[in-house]
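Throughout, read-outs are computed from the coordinates displayed, never taken from laboratory work. As the structure is a computational prediction, the values presented were derived from the model and not from experiment. Cβ atoms are built from the backbone, for glycine too; each structure is taken alone.
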Structure I
Amino acid sequence: MPLLGLKCALSNRFALVEGSSKLKLLLEAAPVDPSREFAPSLNLTLIIDRSTSMMGEALDSVKRAAFHMIDSLADSDCVAIVGFSDQVSVVSGSQPLVDRAAIKQAVERLRAQGATNIHGAIDLGHREAMRHYSADRINRMLFLSDGEATAGITEDDQILALADSARRDGLSISTLGVGEEYDEMLLGQIARRGGGNHYFIQTPDAIPRIFQEELAKAKSVIAKNVMVRVQPQGETQVRMLNQRYRCETVGEEFVVYLDELEAARPQATILDLEVVAREAGEYVPVTAQLIYDNLLDHTRGETVRGEIRLEYVTEGSRIRAGINREVLRRWEELSAMQDLKVIVDQVKDRRIDAKTAVLELDRKTQVLVKKKAIEAARVLAAVSRTIVEEGGVSTSLAKRTMVECEEVEKGATAGKTIIEE
């Protein structure tokens, strides 16, 4: 039995024989048996901002979080600590947890001073993580910062190129933004392109809890190097709708790269299909394969095929009967998250006023409720309430909104409300 299954569903199982038809294709990767237990070996690299702005409670909380994480890992797990300000250095080299006390002492010696060299930190963290890289491990960098890139190479595209490079080398990157001054767009994109998670930590006292949450997620990974390869058949046109995942065209194939897959967290994406007119009968508009590395059985390139069939008909009544409301609901949720981010940015930048935003969000929320897109409706309603309470969009609300949208877009909603501290 394969570790993962691939759910494939069209927004309608029928298409008219005349003219072209536009359809949504839901692709969801999920464990076949979520109850299977597994504890992967970890290779973690903590990249800690020690610039001047981290002085005091923030850096102290990071140290406590690092100590707790070190105590929570197995002896065979590997950990590296990289510290950065305008200068970047290895605080504790990548090593198995044989001498925890020595690693903690190295962390304790961290002192806050200087500017913020994000590029140099990720570059050094990448090199340190590769020292104990193993295809059978979860190889992850945890990047924490409370600021923007102010030293070294500061261009976003060059920083993001490092995230791409790390992912090609089999490393994932999760980012933790502390306070209201960090660059949420940059850290969010680093996590997205690095195949990891992004967190907004509003107050330093929450840092240890978020570290433990991220550690729990890393320990629950059962598959990595997860991708879906979609092959259009005939004249079918394919377009990506969910910008959460990286995708590319390889020859005639359309490849979607998912994140490392955790035992209890399916991941889903939606593609836009346009199919041409055909004679009545059943056809295969696209084929799909889910390919992944199975960490439980140590199998590389395990492949699962999904079945996608579309029937061409002449009666319009069958089109109405063939609607898949679950696919449309998921599409509504995805669209709502993309719209929400635009509205929040517009209010934050004063391109629209708070009253206009609230009216639009409330209208969209009512539509989502009618279409049973409850998770997206909950998120929009929470943002609307907070805009009313704050009289606009605060920096913290904008950051929380982005993180919440990311969760919904993954297709693995966490059930949290963004107005919680």
Structure II
Amino acid sequence: MIAVTPLKRVARIQYGLGQPPPLSESGIPIIRATNISRGQITEKDLLRAKPENLPLNRAPLLTEGEILVVRSGAHTGDSARVPREWAGSAPGYDLRVTPLTIDSRYAAWSLLSSAAVEQMKLASSRAAQSHLNAEELGAVEINLPPLAEQHRIADFLDAETARMDALLAHRTRQTALLEQSDDSVVTEMLDRASGQPARLKHLATKITSGPRGWGDLVADSGSLFLRITNIPRRGIQLDLRDSLYVDAEPGPERERSRTHVGDILVSITADIGSVALVDERGADGNVSQHVALVRPNPTTCSPKWLAYALKSARSKQTLRMNSYGGTKVGLGLGDIANLDLDVPSLPAQEVIAARIEDALERREMLRRAMSEQIDLLKERRQALITAAVTGQFDVSTASGRNVTEGVSA
């Protein structure tokens, strides 16, 4: 029977920095909740302070093997062991665990287990906001096998999770590369067809942007208010997950910025070059002043082809270059109107748009499959940690290789 003990019996639990010290561009790193992610310490938004500005008598610098536990916010209970390269950092504003009569690696893995995380979440949820104090963390119960067994479990998890983390990193890089190359696929397919040079203004019946000040007219109902938030960075389908509405009086401004099916929306003040094609969901809405509305001439231009042409790497580069210079911020409607494009025949445009759509859909299916594998690996990694530290199997005869079955590099 494996003994169970509160964490405070085998480790010292203290608080980190009480107040943010004066910061500097160089100096001692301060490890905050932002830098703690599932057992790892990262450099994300890392802050630094000079030694003389830190209360080292009350919150000494971290030593290798100590454990930091996030005490508040969305990631309450997340934790990470301090490796050699982060020793000498300041402990930030979270909880600090100093293992005493327990293997520090085993303690760190135990705190990452679902069993411990659930205890921390339960304790922190008793307050109006998620908040974990030292007493509550100290009361978290963990299994305490003999020290030699703790070493074996830690060695096992070190090796198996390192292999899984390498596979996770590989899959994550593949997904990122796939996303980065979408525009290149669009450009390559557009370049396969020869066409006549034309400026965008000769392919459209309207190029305009939204009225100024309509952000003040946001209401619970009314006309759909299409903003940069609704223009995706990937693909051309409107993103209406964060929809707003405006209660605007009928009139010239309402009509001028009203959307029709087949209109193209272009971001002109942020995420320059992002494009969306208006479908039935976005029709009869209005665009904000930060969005250009382009209405293709149906006799010369396929809306879907034009949306992809504007999203191509070449067009995005031109638009982004035009958005800089002097006191200028973002794009003017003239920058969009004068964009040069190679325009094939209308039937060829329809064929090209269909091929691009098919290629991007196949890539999206591959991206979803990769995302599912990443989620599955994370779940199995968590299950392996929990099973190992709660004694569900004997690590001396086990292998974690079965947890990556169905997930290949």
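Between structures I, II, where is FRET efficiency 1/(1 + (r/R0)^6) of positions 140 and 180 (r between Cβ atoms, R0 = 30 Å, to 0.05) highest? Before the final figure, lay out each step's value.
Details: I: 0.70; II: 0.10.
Structure I comes out on top.
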(message) Suppose distance in nm of label points 7 Å out along Cα→Cβ at positions 236 and 252 works out to 1.2; of I, II, which structure was it derived from?
(response) I
(message) To test your reading of the models, identify which of I, II gives 2.9 for distance in nm of label points 7 Å out along Cα→Cβ at positions 268 and 388 when calculated.
(response) I
(message) With distance in nm of label points 7 Å out along Cα→Cβ at positions 20 and 332 as the yardstick, tell me which of I, II scores highest.
(response) II
(request) Work out the source of 27.9, 81 here, i.e. which of I, II gives that when Rg and Dmax of the Cα atoms in Å is computed. (result) II
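If mean count of other Cβ atoms within 10 Å over residues 68-75 is computed to be 19.8, which of I, II is the source? Can you show the working numbers first?
Details: I: 14.4; II: 19.8.
Here the read-out was taken from II.
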